[in-house]
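Listed after this line are the structures, all set down as structure tokens.
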Structure P
């Protein structure tokens, strides 16, 4: 998906920019970048972070950078930030999101015969440069941002670094968060509010969908008011978001605890312990264990000093290797026990199948799974949250194809937890994973944990309603 951060300060902003951007490292996997503006102009640094942490790649660059305003990005795709020279002036830009109508927008940009693109990403036009091109079609930054937001099919949250401040713009339907923080002499914009405590910022304002603000050291001025329709991604709470962050008034850790408690409240399975698949399943499992009054234990421990997150590598074989190497089983806790695991989700199920097999190899009597969201049967078309190259990589969608023996099955009944087809799909996944039982969270209970009405939350990957 990716994450973005910015600072505008009366003093040098580079340290806050460095650490604030680093706090978004869990959101992206490929590129890290910073751009700062000083009296001498713009400076930029971009590094590959596929095989190393953001912080290690930038620590030696930070002492050489200076400026009173800056933007940073952890990108899952292309190089960012970009520095653009235009009739609006020189600016730097970072974006997060997905553009489904890239081809049409590029074709329209070429129609005036004066547009060209130079920032190529794996042989394709860099989406962030396309966004910059859309912005510079208008006479002001505000008008340009609004044009881009309305033109894009998908989502685009962005930050623009200019010589009179940073423009912060949340995507048109608010699918990703963007929050303003303040402290004496500085203002920041962040996707993750977990940056606030250790950098000394206080919450000031959460942008609404499509809202645009101009940040200066002393203020955050509203330039474009928010739209009425909010469709924030539920997966931010379920998995992607950092536990210390809060979106739309709901903290991630609190939501996960609530979700686990709800899973336990409507469960009657008899087990010896509850565990979480590290790390994003842990909070759900703690909520379940507390509600069920069962011991919470760790049958696996995660070796974090050198192994990255397993969703990062593009290659499935590498992902599987990472998943296996980073989880170390503890046989004395596993042997002859009935284990219940909470997991944030079952996306492909490939790594989970191997994990379950290892539990049986170490003597587990039973293995029960309680995912914190419904089966995923639609590929995300808004945020690129999954690395899956095909919807049929999804465990739910693959089960449907195998049950129906065709690729074009209607999905409505499979999204309904009260239907026979839903039960058949879950039973198929349970058998494939060799689980003793499998019971998913439902959308209504997931939304109860988030404490937002359905019309304000995107649930597309579960029921096709975006």
Structure Q
């Protein structure tokens, strides 16, 4: 093959199918990524989040895109591209990162990701996933059983919680709607019940299915952002009185904004009483099922018809990688089936053709990271990681609670902590933190109040990493 790629034209395709070039670029990338990790772990970066407006960052990349091509490197990409990407990216591996709900990936998974990118088996049909499809089927069955969903449980991997929630609700529609919605559409107005603190992707799913805003029945929550049981009964009865076909109820485990868990056991009882599909949006918090210490907030989840759980939030797996689990594995085929009754009569579901169960007719080899960790560690590695992240959050919450001039929204049941200064403008406080560095956290708004929000995603974070909050605030006007 080497003699086939000796073209002097650096843009010729054959130049970039060379073993030597692959080896050299691999060594270069490895060196850059090791340097990044060393810098992040030793807290050498001035800022976790680089500065600059979106327009300034766009102009920088645009100007580099317009450089003369004749001055380019001989490789597929310029030699400094990785360095520039690292320099201008959010440094999740820095222990001072406590921003959005994105995993700080186990570094070794980068090599596994590289292998799946190179193999590029698309998984839509059996012949394009001869390794990754049975890997996915095996690991999803095993994890579903570990989660207590029963012997018939199963699941699929999706590119993100939004797709997982939508897919689950499509299955709910096919199972609970009195007609065949795929073939005939929905002649009656349909709706789902969901907390007013639920992630917006749940409402988006209902609207994608054509139910409109009226198809999202928002139920009031208590002061801890948990669905109120009395409000649930009232909203459901009002919908029935209007002739609305309520098909499903969605529990939050946990809410994105504050990390609050709905009472899943109450919701499971309600769904059984009224013949509703019970879906748990556990994109973030369902990962706590692997922790013996922190799984009690998920009591009742094992009774759900479907569960979404992101491996790319608390479990150290690169985005996107979401598990969608079904208590009855056959329900996984309903989401995209045009003949609902056929599924229960058929003895051959063809699990190996994943395009029958997921939106993605072609998807990446998502099973590699999940299978690799589960095969080698079972729940133990994820338990230790989840415990560490939540313990960090709880330790930080205790410190805030004891600090004059600060208040907590609630004591965390997950790795999310919402808190605010009672002395300083919280919007200005966060802006100053971002401008001065090195910390990175985000904010949220409850009512009209701004709250600072930490999501403890990095297990290397120490308590002293966030002790600079008060010092920064001293320079701000009070109010």
Structure R
């Protein structure tokens, strides 16, 4: 089910809210039961078979959590017995992810490499969002082993955490330690509901009014043959995809955070104006924050982080970015994309470029932002390409292999100039900039009144136009549904 579909907006969500806030039943058990039933129905709507895979995985990890907790209680924290159960749980979860996400790809790759035409290839459908809910499960199991969170002895509550529909399909990756107390002790307020609804509308607008339009530009240019793709068209396509993936993914995160607030949950932020970054290091502090922090806390730091010498630090960073590429998908383009960021981040670290960039002001600050954005765009070309050879063909076009005429790009640019300008404007943290340039600007009652009135009017317009867009558009799933 897609958040930006008419059925979700006018059928599923209103029905869930009615049952959730039904005045005759106010107990937390009832509200959690409504959310759990809604979450399983939400997932089963698009994945009727794979919902049983998720349920079985919940059962396995529930048992693993109990066994780890019991071992820690009887033999001490991080005991050998607890470690055995932890390893078993890790093998199960990573094995499940491997079978569904990578087995088909690897067998096909091996068959082609060895020229084994008669070798059978496993064709396994990919459960939507499996990478996200697997990482959430892993955070629960590892944190129980570490003694950072209590064992969840109620399987329904654990199932709610894993399957909670606002962030089930495409994040943000919510750690158990963040919400385990909220499962029982959260408070729903009118103010929280209103803020959640506003945040949902912002995400809906990002998806329907910006991401979907940028997708037209990106799809058109990436589908062209290299001989027909000129320099300006290639750059326009790269810019289109750069904007598309940001508004598509951050839009989903906004909607997830907003839906969470509507039901009393507080999820952590997942994006912080990443295209305003001054360095690649800064970019990854702002982009997909929940994934970056997950790899930091569960892979990088356990490997030793930056505490074990320069060589080991480089190795640890290499492992993180290889795994980051692999997490994103079964394609060599994703793996190359991960290695690309490893090289960039290690280069910045070796020469202290991130620190220098953070200290720059004026024109040098602008220059660092432009260089960072261009490097990010190059990364998105690799990420978007069908295979590595097509990625390099696209790069060749970006540097003028097929000429510098505008061609198809001029038509798209003319017809999308307004939306492109709006998308670029939406990438800028204008409120932070104005507050920094004009301290106290929003402190006066009059200024706040004008700002919030204009914001409310803009949200009404965004909601209305987004709904009209949903009515006219066909099925448009989020990019990160594939991960």
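Values quoted throughout were computed directly from the atomic coordinates according to the rules given, and no laboratory measurement underlies them. Here the structure is a predicted model, which means the values were calculated and not measured. Cβ atoms are built from the backbone, for glycine too; each structure is taken alone.
Supply the structure label, taken from P, Q, R, corresponding to helix-only ellipticity at 222 nm (-39500 (n - 2.57) for each DSSP H run of 4 or more, over all residues; to 500) with the calculated value -22000.
The read-out was computed on structure R.
Out of P, Q, R, which has the highest value for mean count of other Cβ atoms within 10 Å over residues 176-183? Intermediate results must be reported in sequence, preceding the final value.
Values: P: 22.1; Q: 15.2; R: 17.9.
With respect to mean count of other Cβ atoms within 10 Å over residues 176-183, the highest-scoring structure among P, Q, R is P.
Of the structures P, Q, R, report the one carrying the highest value of mean count of other Cβ atoms within 10 Å over residues 240-247.
Looking at the calculated values, the largest one is R.
Among P, Q, R, considering only percent of Cα pairs over 21 Å apart, for residues 16-127 alone, which has the greatest calculated value?
Numbers: P: 41; Q: 53; R: 62.
By percent of Cα pairs over 21 Å apart, for residues 16-127 alone, the leading structure of P, Q, R is R.
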